[in-house]
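Down below are the structures I want you to see.
Please treat every number below as a calculation from the coordinates, not as lab data. Keep in mind that this is a model prediction, so the values were computed, not measured.
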Structure P
């Protein structure tokens, strides 16, 4: 089958999207298909995709994860990977996601602003864009000098900013892969960055982060994770795969965000979790294709 892989776009994650696309391209070739990578911002983009029946969406960030590309593909009646427009919008917009879920499971207390305000929480605290991915624009703030510098910097670049309470704990990711009608929980992945936290550089620079799939998750923690996953999956409609980023403390799991188009690079979390239970990258792509009745 001829399968376009839609990648790139204008977001800050453009480079990562192409790295994911290259891996998908290789797997589709191995699986016997004829892939082509199409940049979301190519001239005549709609003309280039409108005659296909199915496309692989791997556009991270703006357009790919905010629901706009999914909405276009729905309008063109083209089947596509990853989630529906409404689910993409509700999760990519971190303040909307916080507003939807803050009473259903633990999340760091969050303040939204479009202008400079005095720090609403004790230091350290977190500053991040309302809409962005790959930890772009995310900072741990330790004092007033850093707060003023990075808040003004983010306001200038992103305009809409979230300020969050800092939760000290273990960074984990919770990945799901859809197999036909069911979502399967993959092994929990513990994130151990050599930097202060799992920022953009730590995520995509080899050697800066250790990813440890848990062979056995304690029952108490697993029950909480499964309840969080069930709540998220029941409230919104997801497709194919998703990743939940969270902080594990002694007594609680705090959800940070949900990614509807997780990275599929050599260093990405979801493929690492899948590999821990014997699901190779090619298997992962095959499973996704089978969700769309492509064999």
Structure Q
């Protein structure tokens, strides 16, 4: 049985319209969640809003919203004023355009939703829109109002249905150059790159999300289960981190052989043998004398 629809309305392409329903394509229901409790009584704690200056508890009818215009100075915004600028949903997803899939930057992808026909009345129209998109291999861009905010959505076929992914606006995406521009370009040998490429080839695979287990979530569930049964929880012994340092070339070669380098990487070039350094210093001393 499907959960309750998150949104219901119509999907419109030019003069073709069909009733649809949106369902969140992801969920966090299965994740472990904790409550704050009183350690002495075991009772759950109730949070209260407190005035930052006076320390007094603020009652519900005294609470309001405000925007900080300068340090400690707020402009109060009333509920009625917010409602005046909220966008009312017309419960219609109007497709504006179709774009190539590879033009959508992954940084803009936000939350995915399944779009399914709402009833049998518009099933033919839904299938026509879906199959036309399959033929052209394009992604539809549309606008939808969710929780009083307008969102851009990218819609594409998925099996018998459609999937709509809300997109972030440009101002929500940080410029990569701000983070990458200071990264230096070290001189690395062609051999190192080729070794790394070979390692990549040995680990080539297909994306199968079922193979990846949330180990932390599993550990949390096990912890709760053991604690609820009255078992004593002991902290596991921490593994000591290796302290030796190996060269990047050695690490690549050992990785390719299926061995794990036993130390962190320090530099990109292999260090010359110590004996060579010692010999050089001895020669220099003899010349000086």
Structure R
């Protein structure tokens, strides 16, 4: 039964990664006509629907009397603000970089998560995990290539997004254990929505939606993103994170394939071997965490 649940969790995780990449493809497609901030706002508007579905389906939330208030509401709001800048940076990078490059750099979030867990959670990180972080950052630098003729400052945007996404994840572990995860995510999504609206107003305002096709794309973008979060929550509740973490990197070759198919991009020289070092560092972190749990 446990193996069956783990298998189902892996399938849900892979579906979530596919939806995330689908959302990214739509953002890249629309970025020539709409700003990153307004795309973020629309994504959060339609992404709230799956978030509300998850919350209302949560037995834990109903058992606790369907309470909407958070004791740590300030942290809940802060997570939403951080998520606002994570989304804005990543969406902006999708319009400026190749799809696979922008997506791959964001996988550095696991490296930032290890580094942030020390000051924020008081975790003790040994030399193996620090070595993994170092290997991963070498991979990121290899892709970004500061100082080279091919360097683009836009490559720093997904790196900043990765740091913000990691901070959102680490601070979630600082919330009270009795608070349902869907409620925490809903708080972040609502704040990110208002944050994106404010950013949009400061960066030129909302553009008129050009046609019905764009409306459908925008709805799909929000639905894909919100549903991906829903599937991730389901997957990580069904199996241990250490069992699922290796499959997270399925998104890197998938992003490369999708960028090649839809945008005729094949950035081999940009991604390799840096992408392999990022994957290697993540797998090393997973291996070490499993060893610690067994010990």
When P, Q, R are compared on relative contact order in percent (Cα under 8 Å, 6 or more apart), the highest value belongs to R
If Cα extents along the principal axes in Å is calculated for P, Q, R, the one returning 56, 46, 37 is structure P
From the coordinates of one of P, Q, R, helix-only ellipticity at 222 nm (-39500 (n - 2.57) for each DSSP H run of 4 or more, over all residues; to 500) came out at -25000; that one is structure R
If Cα Rg over 2.2 N^0.38 Å, for residues 87-230 alone is calculated for P, Q, R, the one returning 1.14 is structure P
